[in-house]
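Read-outs throughout are calculated quantities, based only on the coordinates presented, and are distinct from any laboratory measurement. Just so it is clear, the structure is predicted and the values come from calculations on it, not from any experiment.
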Structure P
């Protein structure tokens, strides 16, 4: 059993996977956070938006490199 983790710690754990695995894990985490938020709990919207920006930055880093 894992203990309590802040949302930002979970984001960092996803990013540590690297590459496409990080993108997939972070997308799932963001989707779960949005569902929790819609249900009336979950991380602050600001934290979710930070995670979205990190996902987008990683996406651009991976796929812009491929396009160049």
Structure Q
């Protein structure tokens, strides 16, 4: 299971099938008062979509690092 980190805080990464070939990848901090980060991508392979979404979030500065 992939993990993302915001600072030193570990976040859960969930990848859910959306309509058609779309996927919703969400990074959820343990703190319920913090909104999850969500990226929607299209693709056939769940692992590749998850990796792509985490790379997008890292390049945008939303997460500090991730482990796939």
Structure R
């Protein structure tokens, strides 16, 4: 099992392929998060109010294991 969450892995992959420009890297990270949320929605569904908590949990999940 990876020490990286799926969200972190997706963001890292997007940033590796983004051109070296801060704005483009930020947009790539946003795209990765949006794609991750689409996957979460397809698998288990999520209400919009749960998004901030879910994002924080996913970003810091490795700290609690």
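In table form, for the structure just shown:
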read-out	value
Source structure (of P, Q, R) for helix-only ellipticity at 222 nm (-39500 (n - 2.57) for each DSSP H run of 4 or more, over all residues; to 500), computed value -6500	Q
Relative contact order in percent (Cα under 8 Å, 6 or more apart) derived as 42 - corresponding label from P, Q, R	R
